[in-house]
1. Have a look at P, Q and say which one yields -28000 for helix-only ellipticity at 222 nm (-39500 (n - 2.57) for each DSSP H run of 4 or more, over all residues; to 500), as calculated.
2. Going by relative contact order in percent (Cα under 8 Å, 6 or more apart), which of structures P, Q comes out largest?
3. Given a value of 18.5 for mean count of other Cβ atoms within 10 Å over residues 9-16, calculated from one of P, Q, which structure does it belong to?
4. For structures P, Q, calculate mean count of other Cβ atoms within 10 Å over residues 17-24 and state which one comes out highest.
5. Can you spot which of P, Q the value 1.08 was calculated from, given it is Cα Rg over 2.2 N^0.38 Å, for residues 33-88 alone?
6. Who wins on Cα Rg over 2.2 N^0.38 Å among P, Q, i.e. which is largest?
7. Matching task: 0.75 is the computed value of FRET efficiency 1/(1 + (r/R0)^6) of positions 25 and 97 (r between Cβ atoms, R0 = 25 Å, to 0.05). Pick the structure from P, Q.
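Readers should treat all values here as calculations from the given coordinates under stated rules, not as data from a laboratory. If you're wondering where the values come from, they're calculated on a predicted model, not measured in any experiment. Cβ atoms are built from the backbone, for glycine too; each structure is taken alone.
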Structure P
Amino acid sequence: MQIKNMRIEEHPILGKLEKRPTIKIEVDGKLIEAIEGEPIAAALMAAGKSVFRYTRKRKEPRGVFCAIGQCTDCMMTVDDLPNVRTCITPVRNGMKVRTQDGPEIRRPAANEGS
């Protein structure tokens, strides 16, 4: 098994990683490379990021746990929308992802209707 930049390039069962275009996403103010269409969590893990949010009360770090969208451990703020499950949300070029501190409540912007 070959690993390049924390990505499995060739797997003994799944075979070689299909070549797809790469894009850039911003994570906590830093640009990282992602493979078009992959889950946000996969891009973050490939870049070496393991903490996606902190719990509200005890400030404990959380990252990927179930990887199927059933838990809340991988929730982050994506393009100003809090509580996005990054394990099931695909990356988009230019998206902005931010580490979340507990569950956040989205407040409407001043220009949004009530």
Structure Q
Amino acid sequence: MSLLLAIRLISAAAFLYYGIRCLASASMVAEFERYGMPRMRVLTAVLELIGALGLLLAPTHHWVIAAAAGLCSLMVAGLIVRLRISDPWYMMLPAFLLMVANGWIVVKTWRGGSN
């Protein structure tokens, strides 16, 4: 298994987990209230799930790039929200790592990396 495929699978698993949790967890309802964005919870969950499925099921590298770029952008937005509400750095770490991972997936796939 290539490193690129391993990172894709880890990222997809993380976003499947967070997407489902975002839809089903009362604690995530409270988190989005804390962010001041309760109406964005379901949209965020749907985007995370679509992106995760894109990483897993993409028929071509173009779809992988689109999925990873979308997830990277979602994590940039998440970091901006967390900065705005002054969360400590350790609460931003998962979003930061997922942003970097998906940015790396975009670059490696764009340059012709294997699955």
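1. Working: P: -1500; Q: -28000.
Source structure for this number: Q.
2. Values: P: 25; Q: 32.
The structure with the largest value is Q.
3. Working: P: 9.1; Q: 18.5.
Derived from the structure labelled Q.
4. Working: P: 11.4; Q: 16.4.
Comparing P, Q by mean count of other Cβ atoms within 10 Å over residues 17-24, the maximum is at Q.
5. Working: P: 1.08; Q: 1.29.
The correct label is P.
6. Details: P: 1.15; Q: 1.06.
When Cα Rg over 2.2 N^0.38 Å is computed for each of P, Q, structure P gives the biggest number.
7. On the way: P: 1.00; Q: 0.75.
Traced to structure Q.
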